[in-house]
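So, here's a batch of structures to check.
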Structure 1
C-alpha cells in the first residue's frame with residue numbers, strides 16, 4: 001500500500017537526512033549542503049528552514065509517537081529562539097552559523113512559518129511557552145504587517161517597510177503575493193488547531209476571502225501570483241506548483257474556519273485549480289513548474305512534485321473519480337525515478353530538467369527543507385487512499 005511506502009520513505013530516507021545535519025556545536029541545523037553532499041558548516045541559518053524542520057519533526061513525533069523525533073523537535077525549538085528579535089519583536093530572516101543576526105529582514109512570510117512550526121510543537125508537547133511565542137508572532141503579523149487591504153510583505157528590523165525582493169521574481173517587484181498570504185492562512189490554520197481562538201479564526205477568514213475574491217482569477221482558472229497594492233496582476237503568470245498546493249491547502253483551511261453552509265465557493269475554487277493544473281501541467285514526468293507570458297518552464301522542482309501528490313489526492317477526495325488515484329500512483333513513481341536522490345546519504349534533489357538530468361541547485365539552503373516532502377508523507381499516511 002502507498003501509505004506504507006510513504007511511511008518507510010519518511011522514516012528511512014527523509015528524516016535521517018535531516019537528523020544528520022544537526023549542528024551539535026552551535027545549535028540548530030547546518031544551513032547549506034551542496035549538490036555533492038558537502039556540508040558548509042559556517043553557512044548562515046535560515047528561519048524558514050528551521051521553522052519547517054521544527055514543524056516536520058514535531059508533526060512526525062506526534063503522528064508516529066516517536067521519542068526520537070521528539071528530541072529533534074526539541075532541538076529545533078531551541079534553535080528557533082536564535083531568530084527572535086527581543087527589541088522589536090518578530091523573527092529575523094537569517095542568523096550566522098553561530099546564532100548572530102545576519103539578514104535582519106522581517107518578512108511576513110517568515111513570521112508565518114515560525115507560527116506554523118511553533119504551533120506544531122505546542123500540539124506535540126503542550127508547552128505553553130511555544131504557544132505564547134506563536135501567539136506573539138500572530139500579533140506581529142496582525143499589528144505590524146497589516147495594511148489597509150491585506151498584509152504587507154517585507155520590513156526592516158524595526159518594521160519600517162522595505163522592498164520585497166525576497167518574494168518577487170521574473171523582473172517584477174510585488175507588494176502583494178499569493179505565496180505570502182497562502183502561508184499566512186496555513187500558519188493560522190495550524191495555530192487554530194493548537195488552540196481554538198475566535199480572533200485567529202476571523203483573521204483566517206479574511207485571508208481566505210482575499211484569496212477567493214482578489215487573487216483567484218476564475219476566468220483563467222488560476223491564482224494570480226504577483227500583484228500591486230490594489231491586487232492588480234503584475235505578470236501574466238500561472239505557478240502550477242502553487243496552484244496545486246493551494247487546491248488542497250485552502251480547502252483544508254476553509255473546512256477549519258467556515259461552517260459547511262459557507263464552503264461552496266471555496267470548494268469550487270479549489271477544485272477548479274486542481275482540475276486545470278492537472279489538464280495543463282501534469283505529465284508522466286511530473287508536474288511542470290510554471291507558465292509566464294506564454295512560455296512554459298519545464299523544470300521539475302522537488303516541492304512542486306510533493307504538492308502534486310497532495311493536490312491529486314484532494315481531487316479524488318472532492319470528486320471520487322478514479323483517474324485521480326491513477327495519477328497519484330504515477331506521480332509517486334515519477335518522484336522515485338526523477339527526484340529522490342539514490343545516494344546513501346541523499347534526500348531529494350532540488351530540481352531536474354524534463355529529461356531527468358540534474359540542475360546545479362544545492363541539497364539544502366534556506367528554502368530547501370523537509371516540509372513539502374515530509375508533509376506529503378505525513379498527510380497521505382493518514383489518508384483514506386485505497387492504493
Structure 2
C-alpha cells in the first residue's frame with residue numbers, strides 16, 4: 001500500500017495535527033510503523049489519552065486500503081511534507097499542514113502567487129478592483145489564490161481564468177465537496193487551469209469552523225495578500241492576520257469610510273497594511289522581472305537532491321560556507337557550484353564574506369496594533 005495512505009489515516013484522527021504528526025515521525029520514523037504500533041508505544045511518544053482513543057477508533061473502523069483506492073478513483077492527489085510537490089512557500093510557515101489534497105495540478109510557477117480575498121457582499125467598486133488585479137497578475141504569469149467563496153473570491157478566480165492564467169482555490173471542505181454549490185462549474189474550470197486544495201479529507205462537508213484555518217493556507221502559499229473589501233468581522237481579515245504573522249506583504253484597498261464593506265480594509269490600513277492605490281504596486285512588490293528570471297532558471301534546471309539537502313542545511317539561518325561544508329559533508333567544489341546555481345534560481349542569497357542564507361521571499365509585512 002502507498003505510504004501516503006497512512007498520512008491520510010492519521011489525518012482522519014481528531015487531535016492529530018502538525019505537532020503530533022511530527023512527534024509520530026520523530027518517534028517511529030515512519031507512519032506505517034506508527035499506524036500499527038501498540039498502545040504503550042503510542043503513549044510513549046506523547047499521544048494524549050483522548051487523541052489515543054480517537055486514533056484507536058479510526059484504526060479499527062477505517063480500511064485504509066479501500067479508502068486509498070477510493071481517493072485514487074476520485075482523481076485526488078495526496079501531498080505530504082515528504083513530497084517534492086508540497087508547496088515550498090507553505091512549508092516555510094509555522095506548523096504547515098501535514099497533508100494536502102489536490103484536484104488539478106500544482107506547478108513550479110505557483111510559487112509566485114498572490115492571494116486576493118474579500119467580502120461575499122462586495123460593491124461594484126470592489127468587483128472592479130478584484131477583476132483588474134486578478135487579470136493583471138494572470139497576464140504577468142502570477143498565480144491567483146483565493147477561497148472559492150461568493151463575492152471577491154469568485155470574481156478573482158474568474159478574472160484570472162479569463163486572462164488565461166492559473167488560479168488555486170483553497171477550500172474549507174474536502175476537495176470533492178464544492179461550496180458554495182453555484183461555484184461547481186467554476187471549480188471544474190479551476191481544476192483545468194490550476195487546482196482545488198484542502199487539508200480536510202475527502203468527504204468533509206463545509207463547516208464554519210473550517211474556514212478560518214484554511215485562510216492560513218491561502219496566505220501561506222502566497223507572497224502577497226490583497227484584501228479588496230472586508231467588513232469588520234470578515235474572514236478576509238483573518239487571512240490578513242495570518243499573512244502578517246507569516247511575514248508576508250499585506251495590501252488593503254482603501255474604500256468609502258461609510259460603507260460597511262470597507263470598514264475592515266480601512267482598519268487594516270490604519271494598523272499598518274499597505275494601501276493599494278494602483279495594481280502596479282503589487283507587481284512592483286513581486287519584482288516580476290526578477291520572478292521571470294528565477295522561474296526560467298528553475299524550469300531549465302530543476303532542483304536536484306544536492307540543492308534540496310543544502311536548503312535543509314541552511315534552514316532559516318545565515319551560515320558561512322565552511323559550516324555548510326561541515327554539515328553537508330560535500331566537497332568544496334560541489335557546494336560552491338551548487339550555491340552558485342541556487343543563487344541564480346533565487347533559492348539562496350550570498351551576503352558577502354562567504355555567508356549564505358536561504359531566500360524565503362517574504363517581507364516584514366505589517367503588525368496588528370497591540371490593542372487588537
Structure 3
C-alpha cells in the first residue's frame with residue numbers, strides 16, 4: 001500500500017507534552033500524517049492547535065463526536081484511518097469506545113481506562129469490531145528493551161529468578177510546595193486520575209516492562225504506598241512481586257525522590273546470567289553470562305542483535321536515539337499492522353510487537369491490586385485478577 005496513513009487526535013493541544021510527543025513520533029518515519037483532531041475540550045484551543053499544526057480548518061473539530069461523525073462521511077481515501085487518544089485518564093473510555101464503534105482503529109495513551117469495567121468493555125468492543133488497538137507503553141519500543149526481551153524470555157540466560165525494576169522521580173515535590181516546575185496537577189486528582197497517582201502513572205510502566213522483558217506474568221503483590229504531604233493519592237510506593245514461574249521481584253516507583261528525573265531501570269537475574277537497562281542511558285544494555293565479564297550491547301550493534309532490536313534503530317551506533325524514537329517504533333509497528341489488514345494478510349510477529357488491550361487490562365489489575373493491598377487489605381499478598 002503506497003500511501004501514508006491518516007491520523008486523527010483526541011486531546012493533545014498545543015501546550016500538552018504527551019500530545020506533541022505522539023505527533024512527532026507518528027510522523028517520524030514518513031508513514032503517518034496527522035490530518036484531523038479534536039485537540040481540546042475547549043473549542044477555541046482546539047482550533048488554535050489545528051492552526052499551529054497547519055491542519056485544514058474544516059478538519060479541526062470542537063468535540064471527538066463531531067470528528068468521528070464528519071470523518072466517517074468522507075470518502076475512504078480521505079477519511080482518517082485511526083484515532084489517537086491522549087486525554088487525561090478519565091476521558092479515555094468514551095472516545096476509544098466511540099472511535100472503535102465508528103469503525104476506526106485506535107491508539108490510546110495508558111492507562112487503558114479509568115476503571116476495570118471500562119477496560120473490559122473496551123476489550124469486548126475490540127473483539128466485536130475487529131479493529132486494531134495499541135496502548136502506548138512506550139518503553140517497550142526501545143531497541144535495547146527488545147534485545148533484553150529476546151535474551152531473557154527466549155531462555156538464553158536461563159530461568160528468571162529475580163527482577164528489580166524502579167522508576168524514581170522527584171517532580172511532585174515542587175508542586176506540593178507550590179514552587180518550581182509548572183506541571184498540570186490533574187494526576188493528583190482522583191476524579192481525573194483514578195484510584196492511583198504514582199503507581200497508575202509510572203508504577204504501571206515498571207509492571208509492564210517487567211512482564212514484557214521476562215515473558216512472565218506477575219501473580220501477586222505486597223505493597224506499601226504513601227501519600228506524602230497529605231495528598232489524596234499515592235506519590236511513593238514499594239512493592240514485592242511474585243511471578244508465575246516462582247521468581248521474586250521488587251518494584252519501586254516514586255515521585256518524591258528529590259533530584260531524580262526519569263530514572264526507570266530494570267535488572268533481571270537469571271540462573272545463567274543477568275541483564276541491566278537504564279532509560280536515561282537507553283542505547284546500551286549490560287549483559288553478563290555465567291562467569292564471563294560484563295558485556296555492553298549497543299543499539300545498531302555489529303550483527304548480534306535480535307531482528308526486533310535492529311528494526312527499532314534508524315541511525316548508526318554512537319548517534320543516540322531515545323524517547324520519541326521509542327514511541328515512533330510503536331507507531332511503525334502499528335502502521336505496518338494496519339497495512340497488513342488492509343492488504344488482507346496476517347501481520348507478522350514483528351509488526352504486532354506493540355502493547356494491546358490485554359496489556360492495558362493487566363495494568364489496570366496491577367493498579368487495583370497494589371492500591372487494595374497498600375491501603376485497604378490487611379493480608380500480606382493480594383492476587384492480581386483481570
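Every read-out reported here was derived from the displayed coordinates using simple, explicitly stated rules and does not represent laboratory data. Please read these numbers as outputs of a predicted model, since none were measured by experiment. Cβ atoms are built from the backbone, for glycine too; each structure is taken alone.
Results, tabulated for the structure shown:
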read-out: With P(r) over Cα pairs in 10 Å bins from 0, in percent derived as 5, 24, 36, 28, 7, 0, matching label from 1, 2, 3; value: 1
read-out: At a computed 18.8 (mean count of other Cβ atoms within 10 Å over residues 207-214), which of 1, 2, 3; value: 1
read-out: Of the structures 1, 2, 3, the one that -14000 was derived from, the read-out being helix-only ellipticity at 222 nm (-39500 (n - 2.57) for each DSSP H run of 4 or more, over all residues; to 500); value: 2
